[in-house]
Structure P
Amino acid sequence: MRVVCAKCNEKMENVVLDKYEYVKRFPLYNVPAYQCKKCSNLFFMEKMVKDMEKRTKELKVNAFGFERAIAVSGKGLVLRMPSDLVSHLKLKEGENVKIIPVDHKGFLVERISQQS
């Protein structure tokens with residue numbers, strides 16, 4: 001099947017995207033798509049979209065997250081991590097982590113690798 005780019009009218013090629021976020025914060029891997037060689041525009045057939053919807057729904061059902069209240073400690077704020085999350089990340093008391101702002105709504109907590 002020949003698919004033509006709606007932006008530049010060039011032929012699109014069938015590709016597999018390493019990573020694509022159909023829904024923000026729910027990355028999908030190895031996603032089939034059509035991509036324009038000229039402008040990189042992406043196009044998805046109906047079957048591809050249904051597959052992304054199904055895969056995203058599965059991710060949402062299995063999403064690992066918690067809601068916690070922010071507490072005050074001295075002049076700083078404290079966010080307690082539930083034991084399930086600590087176990088999942090294999091964190092230990094006294095271990096150092098880096099907190100990286102992602103956008104105005106969130107942040108990433110990353111373990112700082114120990115130099116051996």
Structure Q
Amino acid sequence: MIQIKDVKTLSAEDVQAAQAAGRVLVVDVREPGEFAAERIVGAINQPLSCFDPGRLVEIVGSASVVFQCGSGVRSLKAVHACRAAGVAADSHMGGGIGGWKAAGLPTERSGRSGGTR
């Protein structure tokens with residue numbers, strides 16, 4: 001796994017609490033098909049394959065973001081890409097959506113909200 005100094009690896013529960021309190025925006029860096037199949041409610045999709053940290057700033061403004069993916073690898077790469085571009089980013093969700101679902105947290109599919117399987 002990629003190691004980056006001073007990266008905050010947050011648990012699914014921590015991310016959910018911060019999201020519910022309006023402190024963070026979850027940015028899902030999985031591909032569009034993965035995102036459409038199942039996602040965290042309220043997350044936005046910015047696929048790592050075409051990720052542009054500058055564009056991210058245009059979309060989220062000054063909001064604090066937490067990157068999320070399938071397992072935690074791509075989200076860590078997104079933090080690295082932001083830092084390389086001079087964009088402040090230091091948080092990703094360990095375990096990705098798999099960890100989110102394992103924690104029993106709700107997901108959304110095909111435009112509908114639902115529980116985990």
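For structures P, Q, which has the highest computed value of distance in nm of label points 7 Å out along Cα→Cβ at positions 60 and 100?
Comparing P, Q, the top value of distance in nm of label points 7 Å out along Cα→Cβ at positions 60 and 100 belongs to P.
Matching task: 32 is the computed value of relative contact order in percent (Cα under 8 Å, 6 or more apart). Pick the structure from P, Q.
Of the structures listed, the value fits Q.
Distance in nm of label points 7 Å out along Cα→Cβ at positions 52 and 68 was computed and gave 2.5; which structure, P, Q, did it come from?
It must be structure Q, since only it matches.
When FRET efficiency 1/(1 + (r/R0)^6) of positions 44 and 84 (r between Cβ atoms, R0 = 41 Å, to 0.05) is calculated, the result is 0.70; to which of the structures P, Q does this value belong?
Value 0.70 for FRET efficiency 1/(1 + (r/R0)^6) of positions 44 and 84 (r between Cβ atoms, R0 = 41 Å, to 0.05) corresponds to P out of P, Q.
Comparing mean count of other Cβ atoms within 10 Å over residues 92-99 across P, Q, which is largest?
When mean count of other Cβ atoms within 10 Å over residues 92-99 is calculated for P, Q, structure Q comes out on top.
Comparing Rg/Rh (Cα atoms, Kirkwood Rh) across P, Q, which is largest?
P
Here helix-only ellipticity at 222 nm (-39500 (n - 2.57) for each DSSP H run of 4 or more, over all residues; to 500) was calculated and came to -10000; which of the structures P, Q was it taken from?
Q
Rule-based calculations on the coordinates, nothing more; no lab input. In this text the structure is predicted, and so the values were computed from the model without any measurement. Cβ atoms are built from the backbone, for glycine too; each structure is taken alone.
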